[in-house]
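Each structure below appears as structure tokens.
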Structure 1
Amino acid sequence: MTGWVLLIRHGSAGSRRKWQGPDALRPLDKKGRRQAESLSAALQDSLGVSGGEIGRILSSPYVRCVETVEPLAHSIRVDVRKEAALAEGHEDEAAEVFWSAVRRSGSSAAPSTALCTHGDIVPFLLDLVAEEGVDLGPAPRYPKGSVWAFEVRESALVAARYVAPPD
């Protein structure tokens with residue numbers, strides 16, 4: 001059975017410097033909300049991944065990450081599970097969550113897992129995937145609101161596809 005691990009960088013959340021409160025509470029801005037609202041359609045259009053294939057959505061507890069995947073979760077009737085390991089500065093812990101999702105993919109009726117995290121975690125995980133021999137292209141990108149979709153067969157990564165964020 002084939003599954004996917006979807007690595008989502010949270011949507012646009014405005015300027016960190018201009019935000020007055022704790023950074024973990026910084027919400028999506030208008031552009032980020034548009035990105036979040038179009039995530040489900042982007043996955044279907046770009047990958048052919050329907051919501052019914054996604055069995056779990058794990059997110060950094062930061063508000064901007066949770067808000068990025070909430071519309072997807074609502075559309076497929078799956079709860080967003082907050083994972084501290086996906087928060088900024090937790091590269092090694094995020095790697096454990098990622099590889100666990102890879103091992104789990106394909107082993108259930110809804111074989112795909114979506115992970116939402118931050119701009120420091122995504123390139124760290126992309127480097128690990130590249131070390132496994134998965135082709136990410138010459139210059140992997142990861143702007144806010146983008147998705148890296150990793151195809152998994154028999155608990156092994158077999159391909160990667162990039163889904164650009166909506167404009």
Structure 2
Amino acid sequence: MIAVADASFLIGLCLIEQWALLATLVERVYVALAVWTEVVEQGQDRPGAGQLQQATWVTRQAVRNRRAVEMLQVFLGAGEAETLVLAEEVACPLVFMDDFKGRKAAQAAGFQTMGVVGVLLVGKQMGRIRTLHPLLTQLQRQGFRLSRALVDMALRAAGEFPTSTGEG
């Protein structure tokens with residue numbers, strides 16, 4: 001699998017020490033320069049910086065279409081905008097992103113999207129994660145915003161959420 005990733009996604013996986021999981025799921029991850037700057041340069045000594053610098057399967061790449069980035073920045077941050085333009089430029093159908101507006105824009109442009117929770121679910125399905133609940137709790141404690149509905153859906157999909165009386 002090849003993907004383009006945004007900063008919050010990369011940082012989120014590192015916050016819960018699941019960077020190695022991503023390495024088992026992808027062959028290559030492209031990272032736009034704005035994302036690299038946010039994670040590595042501005043985020044020195046924080047989760048994600050060292051992992052991103054050392055990963056041989058991560059390719060840092062500048063976007064060519066600056067005009068498209070500027071248009072997207074009307075409603076997205078620099079990292080999200082560059083991520084979407086880079087996905088188009090490298091013809092990558094999968095975008096790793098957690099930002100709601102960014103995901104909606106990616107989906108509208110025809111990209112598949114997956115966030116941290118989605119990757120954790122894949123890891124659980126592959127048997128690389130034993131229990132999802134503690135990882136979601138840890139993400140939330142680290143300040144990562146997850147809606148109650150998303151957490152409930154993920155726990156149900158992972159077979160960890162008790163069904164209430166009357167559900168089949």
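FYI, it's all coordinate maths here, none of it is from the lab. Bear in mind that the values here come from a model prediction, so they are computed numbers and not experimental data. Cβ atoms are built from the backbone, for glycine too; each structure is taken alone.
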Q. Upon calculation of helix-only ellipticity at 222 nm (-39500 (n - 2.57) for each DSSP H run of 4 or more, over all residues; to 500) from the atomic coordinates, which of the structures 1, 2 produces -13500?
A. 2
Q | Test item: log10 I(q)/I(0) by the Debye sum over Cα atoms at q = 0.13, 0.14, 0.17, 0.18 Å⁻¹ calculated as -0.54, -0.64, -0.96, -1.09, pick one of 1, 2 | A | 1
Q. Who wins on FRET efficiency 1/(1 + (r/R0)^6) of positions 28 and 140 (r between Cβ atoms, R0 = 30 Å, to 0.05) among 1, 2, i.e. which is largest?
A. 1
**Q.** Highest-scoring label, criterion being distance in nm of label points 7 Å out along Cα→Cβ at positions 44 and 60, among 1, 2
**A.** 1
Q: Taking 1.9 as the value of distance in nm of label points 7 Å out along Cα→Cβ at positions 100 and 156 derived from one of the structures shown (1, 2), identify that structure.
A: 2
Q | Comparison of 1, 2 - label where FRET efficiency 1/(1 + (r/R0)^6) of positions 92 and 132 (r between Cβ atoms, R0 = 30 Å, to 0.05) is highest | A | 1
**Q.** Comparison of 1, 2 by mean count of other Cβ atoms within 10 Å over residues 84-91 - largest value held by
**A.** 2
Q.
Quick check: 33 is what I get for relative contact order in percent (Cα under 8 Å, 6 or more apart), calculated from one of 1, 2. Which structure matches?
A. 1
